[in-house]
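These notes open a run of structures that come right after.
FYI, it's all coordinate maths here, none of it is from the lab. Everything numeric here is computed off the predicted structure, so don't read it as measured data. Cβ atoms are built from the backbone, for glycine too; each structure is taken alone.
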Structure I
Amino acid sequence: MAVEQARDRGARRPLPFRPRISAALAYALHAVLAANPVYRWLAAFVERRPRLYRWFTAGERVTKERLFGCRMCGQCALPATGYACPMTCPKQLRNGPCGGVSPDGACEVDRSLRCVWVTAWDRAESAGRGADLDLLQRPVDNRQWSRSSWVNYWQGRDEGIAVAFTGSDPRPAIAVRASR
């Protein structure tokens, strides 16, 4: 099953990607594309027309792939990760780096590349959005691969994609386990 899903996604191995535009510009563009009644109407219009939806999604794919290395998971986490796509992590970790990040920020899987989460941290901090990285990303719904995340966002399907930690103990779970 996982092999079939990888084949469906183009079978290319994810590699950390350094976004091609600044985080500040990406956040500004996001503000322009923020959900509103006009975009909600546009999303519904596009969804009702399969050919138009395919073209719209193809345009989104090209744009986001070139700018952010987007893998078209259909549940975009870019606004919560400094516009560094977490799906470019070879392990596809959506909630932070693995334990193998080197002290210089190199990816554990490919030491010649910078960890996408180190990039996310740098970008979010530079834009004054470091707190966004404290949000928890819900797991990827594999049924959404290759679907338009813009349409999903404008239709409100991404509500709660990133949520604040609400446990009784605000320390990360790993720190809680280690201290007991």
Structure II
Amino acid sequence: MEINDKNAALDGRTEVAIFAGGCFWGVEHLMKTAPGTLIVESGYIGGKKENPSYEEVCRHDTGHAEAVRIVFDPSKSSYEELAKLFFEIHDPEQEDGQGPDLGDQYRSEIFYTTPEQKEIAEKLIGVLTEKGYHVVTKVTPATTFWRAEEYHQNHYELRGTEPYCHIYTKRF
């Protein structure tokens, strides 16, 4: 099942979160571990090119980030819990990359779909800053999310491997 609108809900009882934190394969894989996630899909957001391909995004001329869109049940996981997990599965201090993956498409960015999500993201960045982290994560209004090619979906599950540049680090 695919959703097309940034604020779309499957049945009125779900919410949408969009996070970019390096290669979307690892973010997708680890966000699926959160309770209440119903759909987690890899894609592109934040750029100027409509319906970009992976190759175009990798050329650094679309402005898009690799990201994941999550449809979740807020009665099982709140947006704040998902955002905390996001900050704990990638390095929010590394600019334009995660581990060995470098480039603007690997930036750390939260694409909020509601004013409440923006407030929560900014609050969590404040908490991390108070703890001494130099957070470079941007907080940006969500635009069109372009679903990545099918071969990018469920990457680690299909290959039976684990992410190489996303490791859980307790920060909260």
Structure III
Amino acid sequence: MRLDSYTLGTYTPGAPYWKQLLWYFVGSPFVESYWLPISSLKVWILRCFGAQIGQGVRIKPGVRVKFPWRLTVGDYVWIGEGAWIDNLAAVTIENHVCLSQGVYLCTGNHDWNHPDFQLIPAPIHIQESSWIAAKSVIGPGVTVGKGAVLTLGGVTGRSLEPMIIYAGNPAQPIKERKL
């Protein structure tokens, strides 16, 4: 691969340059801040930058969001300390989802066979009542089915079926979830 030839191609961050700068220098530091532990203020800031966020959302300190204008969060969602929503593409988190501490949602990858290391963004969709446990990683293009669980440190680059508990790297189904 030739990194000196890398370009974004047709990819765009989805917001004008002034909005991106305002986010990076004003919005993002407040949302990520450990000095500002108030979820409602963090939700308000994210909404000001275009995020669609429901009611009762809890955002812990240290949460990073790449592009809030590409974020949709349902009602009563918990986003744990140090979670990173690296949303080059859309991230949708439905109602009653828990993203635990240190979760990483990655919506972009590169084509290692392309001579210019081409960027490949793809959305992530986490359906209702799912739990993504601490230090887990979800890759581009993944849908987490309703009620699915990805256990501690789990890693997935493929979609997860509803009401199944997954563990490991790569994540494998270990049992059905009973409610």
Among the shown structures I, II, III, from which was the value 16.9, 56 of Rg and Dmax of the Cα atoms in Å calculated?
I
Highest-scoring label, criterion being relative contact order in percent (Cα under 8 Å, 6 or more apart), among I, II, III
II
Using log10 I(q)/I(0) by the Debye sum over Cα atoms at q = 0.24, 0.25, 0.29 Å⁻¹, for residues 104-151 alone as the calculated read-out, with -0.93, -0.97, -1.10 as its value, let me know the right label among I, II, III.
II
Can you say which of I, II, III returns -7500 when helix-only ellipticity at 222 nm (-39500 (n - 2.57) for each DSSP H run of 4 or more, over all residues; to 500) is computed?
II
0.45 is what came out when FRET efficiency 1/(1 + (r/R0)^6) of positions 56 and 88 (r between Cβ atoms, R0 = 30 Å, to 0.05) was calculated for one structure; which of I, II, III is it?
II
